[in-house]
Every structure is written in C-alpha cells, then in structure tokens.
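Structures are listed in the sections that come next.
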Structure P
Amino acid sequence: MLLTKKQKRVLWRIFCAGALLLLLGGLSLGGVLPEVWYVRLPLFLIPYFLVGWDVLRRALLNVAHGQLLDENFLMAIATVGALVLGEYAEAVFVMLFYQVGELFQGIAVGKSRRSIAALMDIRPDVARVLREGEELTVAPEDVAVGETLVVRPGEKIPLDGIVTEGQSELNTVSLTGESLPRAVAVGDAVVSGCVNVSGLLHLRVTRVFGESTVSKILELVESSSLVKSKAENAVTKFAHWYTPAVVVGAFLLALIPSLVTGDWMRWLKTALIFLVVSCPCALVISVPLSYFSGIGAASRLGVLVKGGNRLEMLANTDTVVFDKTGTLTEGSFRVTAVHPASGVERERLLRLCYAAEENSNHPIAQSLRDACDAEGIAPLHADSVTELAGFGIRAGIDGKIILVGNAALMQKEEVSFTSPEEVGSIVYVAEDGRFLGSIVISDAVKEDVRQAIMGLRDSGVRRIVMLTGDRREVAAAVAECLPLDEFHAELLPADKVSCLEKLLKEKRGSLVFVGDGVNDAPVLARADVGIAMGALGSDAAIEAADVVLMDDCLPKMTAVIRISRFTRRTVHQNIVFALGVKAAFLILGIFGMTNMWAATFADVGVAVIAILNAMRTLKCK
C-alpha cells in the first residue's frame, strides 16, 4: 500500500493519538487519573488536538467563507459538545475514527488515480529534435510541424509523426491495453504516447503537441471526473439539503424534550449522537469513488470513458447499433474466392488480372495484386492497357485482348459468363471473347466480432442492429453470418441519423452506437452513448464519442458494459447500506439506546465499509 507524505503524517498522528487515548483510558479505569475536569480535560485535549486540529481548522475556515454546514462542521460541533458535557474519551475517539475514515478515503482515491496512471504516463518529458544537423533536447511543446525527431529504444514518442528512417516495434499498451508490440517502418504513421522498443527511429512531426494524440487523451482523462452521473448529482443535492435539516433536527431534539423533561444533559448528549450518526460521509465519498473506480477499471483495458454519467448510461444498455465498414468488417478489400472456368488454371486467371490491374490505384486492383503477391504468383506484363470508365479494363497481353471488369463489361462485349454464389465485388475475366472465370473480392468480417456480439447477448442486450451505406446484398451477407436482429443498408449519412432517431423511439434503456470514429460523428453524437473504436490517433473519435476504444478490440465494449453494471450495483449497495444503518442508529439514538462510540461506527465505520466496497470496482474484470 503506497502512502503519500501527507497520508503518512496523518497515520502517525492517528497512532500517537490512539496510544495516548488508550493510556488515558487505562489510567481512568485504574483510578489513577483524578475525576476532576481541570485535570482530565487538559490531558484529553492533547490527543484531541493532535488528531483533530486540521478538522477544526477546516470547519472554522468554511464558516468564515460562508460554508457552514459540512462534515467538518458536524464533527467539530459533535466533539466540542462532547467535551463540554465531560465525555472526553468519546470526543477523542470520534475525531480519531473520523480521521481513520478520511485516511481510507485518501488511499482509495489514490489507488483509483494510480489505475489511470498508465494513461497519464504517456505524457512525454522531452523531445529530441534535429536542427541544423545537431540533436537538441527540448520540450515537446517547442517542436514545430515538419521537424525531425530522433526516438531511441526505450523512449516515449513525444509527438505524432511519420517514420522517415529506421524500423522498430512500438509498445502501445498505455494507449490500447494491447500487450503485443506493433511493427513500424519507413512511411508508417505513429502516434505520441507509444514507447519505442527496439530500433532507432527518425520521425517527421505532423502535429504540434497541443493537437497530438497524447495531449487529447490526457485532456479527456483529466476532465472525465468532472462529468458526474445522475447518482452523483443526486447525492450532492441530497447532502446540500440533508446537512442543514440534520443540524435543525439535532437542535430541536436537544431543545424540545429538554423543555418538557428538564433533563438537559441527556438530550444534549442525544443531539450530539444524532449529529455524529447523521454525517453523510459514506454517501458523499463512496458514490463518486465508485464511478471514479469504474472509469479507472475501464482505463486499464485501454478504454476511455468520458465521465460517470456515460458509465451510468452504459449500465442501462438495451440496444446496440453498429456501423459496418471498419467496425464489424475490416474495412479493406481482399480476395475471398477464385472461380476459374472449365479448363482454366487458377494461377493463370490471377496472373492475367495482375497484369491488367498492375498500374491501377483502385482498391480492388490493389487487393488482386496483394492476392498474387501472397501466393508468390509471378505477374505478366501488359503491352497496352485501356481503362473503361464504369466497366473495367481492356488490356493487350501476348497479342490477346484481355477484359477484366464487372458484369456490365461482359454484357457489353457479348461474353457469355456465369456469376458465383458469393456476395461481394465480382471481377470477371475474358480472353478474346471467351470467359475465363471470376474472382470475388469482399470486405471480411473481423475475427472477434462474433465473440463481441455473443458477449452482448450474454450481458442482456435486447436488440443488435447494423447500419451501412453498402449495397443490400453485401449487408445481408454480413448480417447472415453474425447473430444480428436487423440491418439497414444503402444509407447516406443523413439516412443513418434518421434511422437512429427511429431506433431511439423504440428503445427501452440506453441506445449505444459503435462506429470507427472517422465518418460517424453525427450518429455518435446523437446516440445515448457513442463508442468509437479503432480510434488510435483519430481526432473525430476522441471529440465525438462518449467512450473511446483505443484499438479494434470489440469485446472490450462488452467488458466496459459489465464494469458499468458492476459499478451501478456497488453504488446501490452503498446507498442502501449507508441509509439503512444510519436510520437504525438515529432511531436508537432518539430513544437513548446507543452511545457516542456506536454513533461513531454508524458514521465513520459505515463510510469505511462503503469505501472498501467501492474499491472493489477497480478489481472488476
């Protein structure tokens, strides 16, 4: 257990005050200490001021600034009143136990902050920049766009940039939670906050520090605690009205029965017990701490949650809406099937496609070249290539006319062809008017998508929907291989928003939209909770989304929903437990069936138990 210097001083004061209290208590029980106030009071004031001087100081400062009613004021009134009534040991014990509770609170908050510290550790201390051939060490804020950085093995990458020299592996665990290193080479974009593992890198800076990935993430983490959940706001409002009501109630409890019975000492003591029991520490501390711990638990997975209110809404997730391209699918074309015609070799079909598409920049052409390269197929070279807009390509290869294109090209050239059963972008190939076969190119479903969707089902999500601007047959093929409830295809960006509006009207809890954070900003902003995935380095994701998955791992979304529900259960447990115990002890106190020692447990003891319960959220997996 790591303690700050301040916490160590408080712990030392608690031990010293506790030892003095035990000593004085033993002397009192042994009859050594005289039963006269002018001897006992000064002796008990030593441990009292030792452990409680800062509480009294805060109470006086708050009164001077008009903040009269808080837990410091309640503790000061209760303990000073106990001293006036001659309950010296009780007064010291109340202050001692209160400081124990405050120490537990500080330790718990510190532990939550340390769980987020992995993200805070991404802040770079210095940057090594090349200027006029000389390597200088400067602050990251002083580096301009276009300058060249030198990053040695073991150093953090201070600014976003592009690799201009060298190759290495990057440790991205602080950003993504992913332990496997990421290989980079010349031409690759890298983001700040990653750690260079193996090789020396030269980077060309693409963004100044204030606009870099690490800067945006740190700003997000630092501001997340300022956004409160409904439960936190309710507790704050409750405490605002509850504390004055308690003080008035204690005053009336001391005054009215005393006027009726004439037993002022008994009812003054009962009123002080009432004040101690009713201190709202357990709620004021444990509820925000639970949400803060939940945000910390999510951050350990490489997931940024923008505040307790988003975590609370995730706990009510009823409907999840996915974008398709880049979210459920990889967002890049690749060859998924090759269908040569009778008597045609598969390798020859691919070689002819490679030759025709060798110099094209179209994504489909790139996927054909990648397929040939992966299989080690040596390409032919075309003598001539003519691009037919909207149809495909006509190429001259070894004196023969090769057609590579869509079905419309085959029909235009009056080539008889057969279509494959697979869904995707289909490339047809013909040679001198004879059909040679077809190649299916499609956007493959990501490997972990089925696991993520099944996890959502298991966690109680009622409805899972896919929205896409892609063709209906392509969307239907994706929906068929995944356990989706429905899909909507051929949607423009405005159509996606309209479709989401309809789903919002039909939801029972919270609606969560999951997108790649690049072109889904309007829908991310309109959903109850917008989750951007694959957002490493994406400004749009960090700005528009409520939750940011720093890598492409969709199952982490399910984990965060489970963390949010665990957090909500913890909050409800603490509220019921704290209010229940306090209500029981308040009733017992009114009827004179409890004392100051028990009242202290009802306040600080309950707070400590609630804090320990809240800290369990950090361990949620």
Structure Q
Amino acid sequence: MDEILSTIESPRDLQRLNAAQLEQLATEMRVALCNLVTNRTAHFASNLGVVELCLALHTAFDFSRDRLIWDTGHQIYPHKLITGRYRDFDTIRTKGGLMGYPNPQESEYDLFMTGHAGCSVSTALGLKSGDDLMADDRYSVAVIGDGALPSGIVFEALNNAGGLKKKLLIVLNDNKMSICPRVGGLAESLDRLRVNSLYAGLKHEIVKVLNKVPLIGDPVERFLWQMKESIKAGLHGGMLFEELGVRYYGPVDGHSLPQLRRYLKMVKDVEGPVLLHVVTEKGHGFKPAAEDPVGFHTPAPFDCDSQQIVSFKKTSTQSYTDVASSAIYDALSTNPRVTVLTAAMCQGNKLERVRDGFPDRFFDTGICESHAVAFAAGQAKAGLRPIVDIYSTFLQRSFDQVFQEVALQNLPVTFMLDRGGLTGPDGPTHHGVFDIGYMRLFPNLTVMAPGDAEDLRQMLAFALKHDGPASIRYPKANVETISAKREPVELGRAEVLEWGEDGAILCCGTLLSNCLKAAALLRDEGYDIGVINARFVKPLDTETVLRALAQCAFVLTVEENGLMTGFGSAVLEAAADAGQNASHLVRLGIPDRFVEHAERGELLADLGLDVEGIVRACQEGLSRAGLLRESAHRRVS
C-alpha cells in the first residue's frame, strides 16, 4: 500500500497533503518498514517510533535550506522514504544500495553520517554558528534520543548552546529506550517530567491566563512569565535544561501529528536554544515491536501478517559474541572480583544472562563510553578485575581514558572488543577496523586477537590473571574452531600450526580458518606453505616472526583491520628494528579508506580477505620469489 508514499519525491510534496492524507502517509510508511524486514535484518522498532515526528519536522521546516541532524542515525528510514529515496528503499543495507544511516552522498537532506550517539547537538550548533557568520539565515534542528542524552558531549554542547544563545531546536525523542531500557539518574528525571500531571495541568492553566491578559506592558508580562518559571523550577528541582540556558517545552505526544506541528510552529519563533520534549513509543504501530522493543530493535528477518508474527527466520549457529558472553559468565561465576561493564549494549553483547545472574557486578553506564572506561579504572584500582565489553568502533570514544586512566596507571582492565573487523550492512560508522592500531600505541597494554573460539576463551582467562591491561578483539561472525591440537595461550607467543619453507601465512585473528584453507589449496599444488596463528599483536612474538622472514621465501600477514598501524605494520617494525630484510613480506588487510556496507562475506571477497584472495596474495609472494609455476600463474590471472 503506497498510494500516497509513491508520489512523494521530496519533502515539498508534503505541503499539498491535508491532515487525513498525512495520517494515511504515516500508515503507508510503517507498511514499507514492515515489508523491508521480511527480507533482511534492519533497524525496525526505532524507525516505527519516529514516523510522525519525521513528517512533522519536514512540514514545519524546509530542510533543503534548514539544517537537520538525526542523532544515532539508525532511525533515518522514514526520513529516507520522503526525501527522494522511496524507489530505492528496498536496497537499504545491501551492497551498492542505500546506507542504513544518513549518507551525504545519497541526499542533500543528509548532512552527516551519524552512527555514534550524542554528537547531533554539537554539530547542529556548529552549523548554526557557521550559518550566522556567513550571514545565512537558517534554522538548525537536532533530533536526539533519551538513550543518547546522557552522553558527556551532549552536556558540553548544551552548556555551550546556553552560553551562545543561538537559535537552535533540540528535539528530545523520549521513548524510554536506548537499544535496551535506558539507565541512570537522567532517565528517572525524564520519567518524572513525563508523568507529572500536576505540572502539565498548571502549565495549561498558566497558558490560558497568559492568553487572556491584555498587552499592558512589559512588567506584567514579565511577572506572569516569571511565575510560570518559578512553578516549573519548584516542581522539578531547578529544571536542568532551563538552568543551562535552554528553554524547555513539553512533554508532547510524539504520535499526534497535529500537536507536533503546533509545537514546532510555536518554538520556531523562540529566540535562543530550545529543547522540545517529544514522547514516542518505540515500535509504535506494530504491536509485537511495541511490546518487545529490545527484540525488535534489529530483528532477524520475519514474515508478518497484520499484527501477528508468522515466523522468525533464525539460525542456531553460535557467534563469537555468544562465546565471549559465555566466557564472561564463567569468569564471574569463578572469581568474585570480576565485574563487567557495558555502554548501553547489554543486548548487542548478549549479556542478559550475566546481568540477571550477577546484578551486583554488572554495570550498564548508558551511552557513556568515556565514563565506562574511567569507571572500570576506578574499580581496578580498588582491587577488582573489570571487563569492559564494548564494540570496537565505540571504544574509540574513550581513547583518552584508555590512555590516561588505564594504560598510564597500568591497571588490570580487560577490554573485550566485540565487532572487531567488518560489521557488514552497518557500514563504515560501525566497522571495527582501527582498534589494533589505536590499542597497540599505548605502553603496558597487551593486545590479542584470537584465531578461533577456543583462543577467545583462553585469552579471557589469561587476561583476568595478567598484571596489566589487555584487549581481546573478535568479529561479528559465526565461530569456527580449529580442529588441530592447540597450544595454551602464553604471553607474547604465537602458535605455529604448520611450517613451510616456500611461504608462511601469519594470521592475526579469526580469518585463521580462511588462511588454513588457502594453505591447503596451495599444498595441493605442491607448495610448502605454513600457517602461524599470531595471537598477540603486542607483545609481538618477534622470535617466530623473524624466523619466518629468515627461512620462508615469502611471508603474508592477514588481518581484518586497517593496514596502517595494524598487525602487518607491527611485523614490519620488528623486522626494521632487527635489521632484517622484509622485502618479501606481503600484507593483507583493510586499505586506507572507509569501507562501504555490504554483507561481511561480500566485503571480505572485495578486499581479498576470503580464501581465494589469500591464495592470490600467496601466489603474488611466490611470484616475487620466483617460485610460482606457470600453471598456477594462469589460474591466478
């Protein structure tokens, strides 16, 4: 059903619709969202919750000129539907298709790629400041969720906005959720604002009084306004936003288009920064998603009929996240000093069982990664063994705390870096391809990358006994366990699975199974190719690395990480420090560019990190060494 939606080529087309047609359009947009998730995993509940808000914003403002930033941009789907991308909507999160986040290359209505939470207020304020300096009169609007609101950068921006007194609209989308239910004192404050009927009633009465008072001069108007402000302050402990210099309006029903449009029209004329508190329901319009917004944040593809789930298309395959969660649970079971911290990613890191089993040693800090790392440092200083379980791409937000509070103090904090590597359809904001580079910079930090599930379990046990900070990175992928007899994990020791004189594949991470398959194919061709499971990036097993460089005709390093400052770079540095020739070294990894979105397997193939790509890289090494036979060369060409 797309009778109206199919006619929307740009937000300008919304202006010709009456109220009833806008309501029908909202229904059609929700149908489009439901149709999408029958085909692929996509962000679902959050997008259902902002349909009316999206329509209200685009009818109140002209964002071909005005500025709109969607914070944590996975709620961008309704916006894409009405900004000229409806006909390509079914390509979202597929290779070569629309991105699942804002993308300036797709549309003039997308100003920033926003995949990390909290930066919308800062960028919107910067846009307003820049426009003013350029004498360009535009409105600037930031939409931010209540889950992202506690992020430290938000309060830095609010403080700055209150001081600059720029005309800025901050729309607080309050659905009582991050991915999981939000946590913390600010969440409780928003709950009080939402349910306080006394304040809502008094506000209504004051507005009625103000509307009836004749305009008899500034003193009376100022008195009535001050009376309203004093009531607000008395009821809500100083009104946090007002005290920062940001005018507060709301709460407003986020699913009432008429009410949203009235409030947006009203606040457009208010001077200075304004926060409009909009209350929405995550999953609104689809009952199963509204009742289970956590499960329907990014559900597996499912068939839906009206309001009923017909079937979920699930897989029973175990992931590395499953292995990590199980190992963390076992660690808390056996050691009372072990704690676990996450930054609003309990579900993403599959820590529900840990949370329920050890509520006194499980800490969800909300979307506050810098705080989470510094908090963990405090726990470590007190004698605990904290595990910070966090996505690789999100740990970047706490770079300074990893340096100052953890590494500099040499505190035993263990970082479990989920989504280390390519994250598939989530795209460049979420690919965890920089952590090896930014973690190995710091003295005292031990940096590990398991080759398989067994390595991952052993590395966590090792880290929790290690006298210093350590990181373990693993991908968003299904597990593969190497069947060969394994060596125990020892500090700074690689695992030689096979030795070969013609060449050696030195693998860092869970592409190890691809490396073993590639080596097997080359051995079938008569080449003597070895495979080494590096395990440690830092301290690097320089003895094994230098032996491979000295004895093998070529050495290939393989990593699912940026080549610049990555594992291959560490190998080159070791060779340079030892004065050893490394001209026969070939490096495979992520090139110096941001990688687009596609399925992980598609990306690995494009980057030459699948089995065939590793075989080709080995053949390149053999060719350099003059060992590649003509028959094999023809196959590679």
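Readers should treat all values here as calculations from the given coordinates under stated rules, not as data from a laboratory. Keep in mind that what you see is a predicted model, and the values were worked out from it rather than measured. Cβ atoms are built from the backbone, for glycine too; each structure is taken alone.
Of structures P, Q, the largest value of distance in nm of label points 7 Å out along Cα→Cβ at positions 492 and 556 belongs to P.
When relative contact order in percent (Cα under 8 Å, 6 or more apart) is compared over structures P, Q, which one is greatest? Each step should come with its number before you reach the end.
Working: P: 15; Q: 11.
Going through P, Q one by one, relative contact order in percent (Cα under 8 Å, 6 or more apart) peaks for structure P.
From P, Q, which structure was helix-only ellipticity at 222 nm (-39500 (n - 2.57) for each DSSP H run of 4 or more, over all residues; to 500) = -16500 calculated on? Source structure: P. Given a value of 24.8 for mean count of other Cβ atoms within 10 Å over residues 268-275, point me to the structure among P, Q it was derived from. Of the structures listed, the value fits P.
To which of P, Q does the computed value 45 (percent of Cα pairs over 36 Å apart) belong? Traced to structure Q.
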